[in-house]
Structure P
Amino acid sequence: MIELSLSVAVRPTESPEKVVKAMENLFPGIAIAAREGWIEGHGGTRSLATFHRLLREQRILDTARSVMLQGVVADSVQFRLNKQAATVSRINFPPEEEPLGSIHVEIRGPATIIDWLAPRTSEGRPIEEIELEDDDRV
C-alpha cells in the first residue's frame, strides 16, 4: 500500500487557498487538513499519477531520481518541492528549505516506488517503465 503525506507551512502573507491549489496541482485528489499555520495532505497511488506524468513531461527524471534516492529513509522517500513552482504545475526540488517554506513530501510504500516515479534513463528516456502493484491503482 502506498501512502502519500504532504505538509507545508502557510505564512501570514499567503493565501491558504493558493497553497492548497499548489499542492493539488501536483497531487490531485489528496485529502486536505488545515491547522494553525500548516496545511497537510494525504493520498495514495491515485494522487501520484499527475506527479508521475509531470516528471516525464518536464523531462526531469534524472534529477527526480537523484533527489528521491537521497531521501530514502527506511520504507519511505522524503523530499521537498518548491511551493511557487507548484502553483503553475511545475516540479522543482529546492536544495534546502525555502524562506516561504517548501512542500514536504513523504511517500511510504514498496521499494519499487522510485523506479515507478523516476526510472533509470538513457539519454533522458526511461530504460524500463514498470507497473506499480498496489490496491489503489492509478
Structure Q
Amino acid sequence: MGIITFLLGNKNLMIGLILIALVAGTGVYIKVLKSELATAEAEKVTLKTELQVSQNSVKNLQSSIDNQNTAIAKLKADADVRVAAHQGEINTAKQTALTYKQQAQDLMKVIPKIGVEKCDAVNQLINQEIKK
C-alpha cells in the first residue's frame, strides 16, 4: 500500500510525469509522421516520374495507332480502286466463260449422223468448229 499512498501524496508529481510522458510520446509520434511524410513525398516524386513516362508512352502508342489506321485506310482505298478498275475485266471473263460453256453444251447436244462412224463424226465436228 505504500505505492498507492506515495502516488496519492504526490499527485502533482505524477501528473507532471504523465504530462512529460505524453509530450515525449507526442514528439516521437511527430518524428514518425515526419518520416512517413518524407517517404510519401519521395514516392510521390517517383510516381510522378513514372506517370510522365507512362503518358509519353501512351502518346507514342496513340501516334503509332493513328499512323497505322491512316495506312490501313489508304490500303483499303487503293484496293477499292484496283477492284473497280478490274471489274470490267472480271465481267468480260465471266461472260467469255459463259459463252464457252454454252458452246460446249451445244457440242454435247450434237447427234452424229446415222451410218457415220464415231471417229469420222467427231472429226467432222472438230473441222466445223475450226472453220468457225
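Read-outs: derived from the displayed coordinates by stated rules, not from any lab. What you see is a predicted model; the values in this text were computed from it and never measured. Cβ atoms are built from the backbone, for glycine too; each structure is taken alone.
Tell me which of P, Q gives 10.8 when you compute distance in nm of label points 7 Å out along Cα→Cβ at positions 38 and 118.
Of the structures listed, the value fits Q.
With FRET efficiency 1/(1 + (r/R0)^6) of positions 14 and 46 (r between Cβ atoms, R0 = 35 Å, to 0.05) coming out at 0.80, pick the structure among P, Q it was computed from.
P
Suppose Cα extents along the principal axes in Å works out to 152, 38, 17; of P, Q, which structure was it derived from?
Source structure for this number: Q.
As an exercise: helix-only ellipticity at 222 nm (-39500 (n - 2.57) for each DSSP H run of 4 or more, over all residues; to 500), calculated from one structure in P, Q, equals -34000. Which structure is it?
Going through each structure in turn, the value belongs to Q.
Taking distance in nm of label points 7 Å out along Cα→Cβ at positions 54 and 70 from the coordinates of each of P, Q, which one would give 2.0?
P
Determine which structure produced the value 19.0 for mean count of other Cβ atoms within 10 Å over residues 78-85, calculated from the coordinates; the candidates are P, Q.
Answer by label: P.
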